[in-house]
Structure 1
Amino acid sequence: MGAPILFVEGEGIAEVWEKSLILLWEKGTRIKTEYDGPADPPAKDAGMVMVVRQPFAEPRIHLGFCGGIEDLEKYRQEVVIGVHDHWIAPEEGKWTYTYHQRLTNYLVTDDLNQRDPDKVPFKPVNQMDYIVRKLAEKPYSRRAQAITWMPLVDPGTYDPPCLQRVWCRLFPEGEGYTLQMHTHWRSRDAYRAAYMNIYGFTELQKELAGRIEQKAGQKVSVGSYVDFTDSYHIYGASFKDFENRFLKLYRERVFFSLESGKGRTLRSDDPAVIAGIEYGKKLLEME
């Protein structure tokens with residue numbers, strides 16, 4: 001019968017991501033992946049649709065994600081600013097892309113090692129600038145989208161982009177608009193990557209809303225964030241860690257509490273979160 005198509009929705013990103021993992025764990029099908037080791041059990045897998053009604057609703061930080069608070073700031077800057085675009089160097093065995101690079105400097109080429117804009121057939125495309133320009137001119141447009149996939153080169157790489165497409169549209173609200181963002185992913189590690197993806201791309205959504213507002217001269221707020229994934233999975237190699245960390249946290253703590261150590265989420269203005277964000281900035285300065 002194939003993989004199920006699952007759906008979750010809620011107010012904030014921590015709530016929706018948590019719901020997606022619990023539902024995937026309960027309803028996902030079992031299937032092997034290209035990254036499995038010989039002894040790894042099949043992954044839990046499903047198609048997943050996540051609707052976040054208020055991406056910046058608090059509590060926004062989930063303590064069950066695989067990383068530290070500093071990693072959220074590093075990833076935010078990677079997606080929004082492109083702080084790690086200089087790590088792209090496939091000829092040296094390094095990264096073949098970043099999402100920021102594909103979204104702001106998309107190239108048409110059959111050679112990942114060739115990144116000189118004067119030596120590729122077409123000029124690089126800043127797709128984020130296009131989205132801002134398009135929606136500032138025509139807020140109702142359905143053409144404000146950006147892609148990452150490069151069909152001449154990506155299929156043969158070890159780790160091709162999971163994100164495939166970003167789609168944005170403005171909807172009237174009050175005296176201004178809200179910016180709705182959809183992201184489409186071919187594949188995603190639900191446990192180890194999805195939360196940071198959602199965090200980073202909702203930060204990009206906020207950045208775009210601000211740029212459109214400035215260009216259009218009308219109020220633009222962050223609207224809903226909708227996330228589509230073809231293969232949303234927990235790898236078999238992660239099962240024990242998922243059970244011992246995430247599910248233990250889920251069973252033993254309430255969703256949110258002002259009392260330290262009682263909740264599985266934090267507000268963005270929590271001192272521990274603020275300190276973690278500042279630490280992430282310092283780590284980036286040291287790179």
Structure 2
Amino acid sequence: MGTDVPFDLVEQTIINWAQAQNPVRLVMLTSTRAIPKAKLDALSDYDVILILRDIHPLVADRAWLNVFGDVLIAYWDPIYPDPVFGIEVCANVVQYCSGLKIDFTLWPVSMFALIKASHTLPGQLDAGYRILLDKDKLAQGLLPPSRKAFLPKRPDLASYQLLVNDFLSDVPYVAKCLWRGELLPAKWCLDYDMKHVYLRPLLEWLVELDHDWSIPVGNLGKELRKLVPADIWVDLERTYTGASIAENWEALYLTLDFFKRVAIQVGGRLGYSYPEELHQHVCDYVTQIREMPPNL
């Protein structure tokens with residue numbers, strides 16, 4: 001996989017280090033840098049999987065991270081059982097002072113053997129991988145990536161209805177928090193739950209309808225700005241505001257209007273109806289809460 005792609009300096013440093021480490025048997029590069037023609041910049045991460053005889057020594061003694069530069073800050077997961085295979089794995093996120101960022105995933109050889117035998121790639125590999133070093137030909141016969149693992153899937157009617165309902169079910173909570181002047185929970189629900197959990201998938205469906213459910217939108221919707229119509233993006237930006245309670249009331253109304261607009265577009269193309277009567281009842285409830293005497 002990818003043997004025709006030249007190694008860059010960081011990759012070569014990783015290979016040289018791994019070659020000298022007997023516990024390291026296989027090194028794989030995943031994510032953006034393993035995807036052909038992916039757009040890279042100076043801050044693009046290196047996502048590296050180390051296949052080891054035993055993961056514990058590299059977790060216990062972390063000095064090896066300094067081989068790749070001066071560590072600015074590092075985050076480590078605790079060792080945990082893989083949810084599919086039950087074998088202990090670990091991962092970290094390492095930011096170096098130079099700007100280099102490497103995310104290391106540590107798997108034991110036994111874990112990789114089970115993945116290979118399952119004839120199904122986990123999403124982390126199916127999105128794309130390159131082999132940097134394979135001392136024992138462990139990756140020989142490994143399935144190639146289909147690059148479909150993280151593609152949004154076409155929703156059925158029940159999924160569409162559930163997403164709309166759950167989005168609208170958040171609205172009374174935001175209204176209550178704004179009336180009370182509780183900024184943090186209001187912003188959490190409005191800007192995270194309503195937008196990332198419900199609105200973002202809706203926008204992803206809109207994109208996929210134009211691309212036959214075949215185009216990746218990136219982690220947390222990072223490619224959406226390039227993929228949605230310009231007017232959609234402008235209206236999405238308008239739903240964001242700062243710390244003013246009054247401005248967040250307006251942002252809530254704008255978010256409701258925007259969600260409805262996109263949901264009607266998506267639903268229309270899928271053959272699903274939007275619950276406009278329910279939407280209006282929810283909007284009326286928001287206005288009712290907003291017009292209550294201030295909670296002093």
Structure 3
Amino acid sequence: MDNLDLSVLRTAAGWRAEARGVVLGTITRTWGSAPRPVGSLVAVRDDGLITGSVSGGCIEDDLIAQLRAGSLALARPMPLRYGVGAEEARRFGLPCGGTLELLLEPLGPQSGIDELLAHLTRGERVRRTLDLATGAATLAFAQPGADTLVLNDTQLISHHGPQWRLLVIGAGQMTDYLAQMALALGYGVTVCDPRAEYADGFALDGVTLTRDMPDDVVTAFKPDGATAIVALTHDPKLDDLALMEALTSEAFYVGAIGSRINQAKRRARLSEHFGLTDAQ
């Protein structure tokens with residue numbers, strides 16, 4: 001399951017593959033209240049079909065009308081502002097005092113959308129730099145924590161891909177559901193299971209699967225304040241290996257499935273065999 005912006009890019013790339021004209025809109029600035037955050041995407045096809053959202057619907061309707069009227073036959077990126085006055089804000093359904101600015105760009109071969117989509121499908125975080133004069137884009141790998149979007153007089157620099165990471169121990173059915181929800185929320189998801197009977201049957205687009213031992217995976221993952229770790233194997237030998245490393249890491253969330261009785265037994269094992277304290 002894709003998050004909304006990845007779904008927009010995937011649909012836009014599909015339209016381009018059909019040789020359709022596509023305009024991509026990115027929210028670059030907002031003033032006051034706004035329905036969607038900076039960096040949100042919308043794409044409009046040459047026949048008026050639309051995907052994504054930047055407002056409650058009125059701005060999207062205006063984009064469709066402009067495209068059908070021929071005013072969005074763009075040769076290069078163009079800014080467009082909505083909600084400058086109170087009357088226009090009401091017309092486009094913006095909250096009181098709300099103003100937003102879009103950057104519209106024609107998605108040609110130089111846009112790099114197909115390459116960007118390939119990186120995002122692999123769960124990678126990417127920086128896209130758009131030249132406002134030419135519409136050409138370049139891509140580079142990016143680290144979590146960078147500003148989502150930076151606009152200056154010559155470039156739009158946008159960051160795409162997961163800001164947050166989820167490591168799941170165990171490749172069972174519950175992991176499949178959890179991973180899909182995490183992907184929809186924009187997490188980068190890694191699943192660890194050294195058991196062939198589970199790992200061999202696990203396949204979910206956008207999720208990285210590793211068969212290494214859980215303690216080694218947690219250590220190599222280098223959990224930070226944007227990392228969550230969840231143990232779902234029901235196997236103490238595997239869950240405990242992950243937890244003994246995860247509970248001493250910087251992960252913002254560490255969890256494990258189990259009844260109250262099993263949780264009590266787990267706490268006792270981690271304390272007795274691995275020296276973890278009640279606070280940990």
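Side notes on the structure shown:
- Each of 1, 2, 3 could give Rg and Dmax of the Cα atoms in Å, for residues 196-251 alone, but the derived value 13.0, 41 comes from 2.
- With distance in nm of label points 7 Å out along Cα→Cβ at positions 20 and 172 derived as 3.2, matching label from 1, 2, 3: 1
- Origin of the derived value 9, 32, 35, 18, 5, 0 (P(r) over Cα pairs in 10 Å bins from 0, in percent, for residues 28-187 alone; candidates 1, 2, 3): 3
Only the coordinates and a few stated rules stand behind these numbers; no lab work does. Every value quoted in this text rests on a predicted model; they were computed, and no experiment measured them. Cβ atoms are built from the backbone, for glycine too; each structure is taken alone.
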